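Structures given as structure tokens follow.
What follows is calculated from the coordinates using simple rules that are stated; it is not laboratory data. Since the model is a prediction, treat every value here as computed from it, not as a measurement. Cβ atoms are built from the backbone, for glycine too; each structure is taken alone.
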Structure P
Amino acid sequence: MMQKWTKHPGEPITIAFLIFDQFSNLCMSNCLEPLRAANSVTRGHQFDWMIFTLDGSAVQSSSGIQVLPHAALASLSQADYLFVHASYEHQRHDTPATRRALGRAARKADTVVGMDAGPWLMASAGLLSGRRATIHSDLIEPFSERFLDISVERARDVRDGSMVTCAGAMSAMDLTLRLISDHLGVATRLEIEDQFMQPESGLAMPVPNHPASDPLVWRAVQLMRENIERPLPLVNLARSLSCQSRTLDRRFRAALGAPPGTVYRHLRLTEARKMLEGTFMSISEIAVRCGYESPAALARAIRRRYGQTPSNLRARR
């Protein structure tokens, strides 16, 4: 599928998180933190979320953190996404009341996402009947034996129509990043990845479901990240990857929706923004560290990208 480099969704994307007692805090954080970062890096209110429990009472994560929800699930009016998040002791929550509540809530959401052991509760409520689905790897076999009308797959996540199922915490991060990319474009996803993931030198293959699924594009992006201070001319970048410049350009446009120069500039300016907001380095030093010939050149690039001066970005700190 052709990727879009940038997108403008218009109205905020609404997400309802339904959590159950003994949910995985790591799984939850791997969804919420990328969404928060998306709002931050875009300087907008792109995602809006609320946390629900069945009755509005506080629940406790598996690590002992108590969470007070915004409301009871019955108060949900409408949402673009409903995330169903259960982890440990999930069968304790598999009750007729839960099934009825999930059935009603699912009709109010465009897409329902089951995380960790959440797919078990979705299946019990009849939401996955006749569909493909996955679940946490520890539950694959009992899930398959319990729900014979579901085609169970060992996968990080599976989408079948309006139902999405996700295997666990790390899969939740991948799924959320893909959701962000779907709504805001690949550029925003790459910027968020720079906040959460340390690029690994020499990594040969992309992570599953990454927009840069083309290994050539993946290696090129890694080289760009490793050469921020002294940007490689694109012809040299292509030569180091044993390909023609036009081949690299074509593969970038197909995988990321933008030519290599646009992606490289995006990565350098993302690094400059992080330095402006997170350090006390001078503009001159940041310009050098991000491969710009002068502070003025960096300032012009930042104004084009963010619509603000470097000083305005620094003031956000």
Structure Q
Amino acid sequence: MNDTWYDIFIETLYKKYPKKSQLAEVLMDLLCLEREAVYRRLRQDVAFPANEIAKIASAWNISLDEVVGIMPSKVLFQMHPMDYLAPSEADMEFVRKRVGRLKQLKDYSNTEYMVVCNNLSRSLSAGFANLYKFNIFKWAYEYYNHSNKESNMMFSEVIIPGRLLKEIVTYCQHMKYVTNTTYVLDSMLFNHFIHEIQFFHSIFLITDEDKDLLKKELHALLDYLLEIANKGCFPETQNKVQIYISMLDINTNYSYFYDGEIETCRIHAFNMYDNITYNPEMIENFKTWMQKKKRTSVQISEADERSRIEFFMKQRQLIDTL
């Protein structure tokens, strides 16, 4: 009972729910225990058995590796590689769990999402079927290895399974219920996207018709971003959105998310995968880095109308080159 790791585990529970009464209520529901049984565990009169520890860790995204603390100076990231073209049931459960948490966003008034990106963020592309499909297509071309065969399928041949599409649509809808959203965009973001389309068109994996569809949706995305930038909020929910354009190059996509209960940080890798951490110190570092990134960026939402007009005009001219 006096083992250091167990004390750290109890401390971790209190970090999630600092008030003992609130923590007890949540544990009662999660573990289906009576109140006194929970309080005995919190007082450490009785230990949480292994199955309960595992259930809590899974439900609250607690890293037991960090709790047991081999090399406490290390920050552990988790990755769940998934097959977007033929998702397994485990893949779908992973997606449903994440989307399920997003459905609770309406119940909180202090949620936050911030993404710094040089590629089109999933939270933006998910609202446009062909732009999201293009990200899957790129992932398939570069990384997909089904039955040890390289994927050279054409854009038109990419079919996202219906059950995954359903979750993507729900994800896109509920992300707009985040109380405060911040996008820090690389100034070359649209250049990169257009260059990729041109490359795949040059090797005949994207047809002229596909290119026109993507061009149309890029214009639609710009219209949507301009509406957000003018209003400073999502038009669907009126929740606050800030858009910044970075004056410095951004090397990769990374994001911070607080859903009202749990904080997470993600480094986006291999186009469609996320390295995720729940480490409190690393999360504080992420938040600091992101705030500093805003200092080297120009805000184009609500403020600085001239920069806003100039940015969107340049992006439209770029898209018209397709």
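Which structure, out of P, Q, was helix-only ellipticity at 222 nm (-39500 (n - 2.57) for each DSSP H run of 4 or more, over all residues; to 500) derived from, given a value of -14000? Checking each candidate, the match is P.
When distance in nm of label points 7 Å out along Cα→Cβ at positions 31 and 79 is calculated for each of structures P, Q, structure Q comes out greatest. Using Cα extents along the principal axes in Å as the calculated read-out, with 66, 43, 34 as its value, let me know the right label among P, Q. Label of the originating structure: P.
Which one of P, Q has relative contact order in percent (Cα under 8 Å, 6 or more apart), as calculated from the coordinates, equal to 15? Corresponding structure: P.
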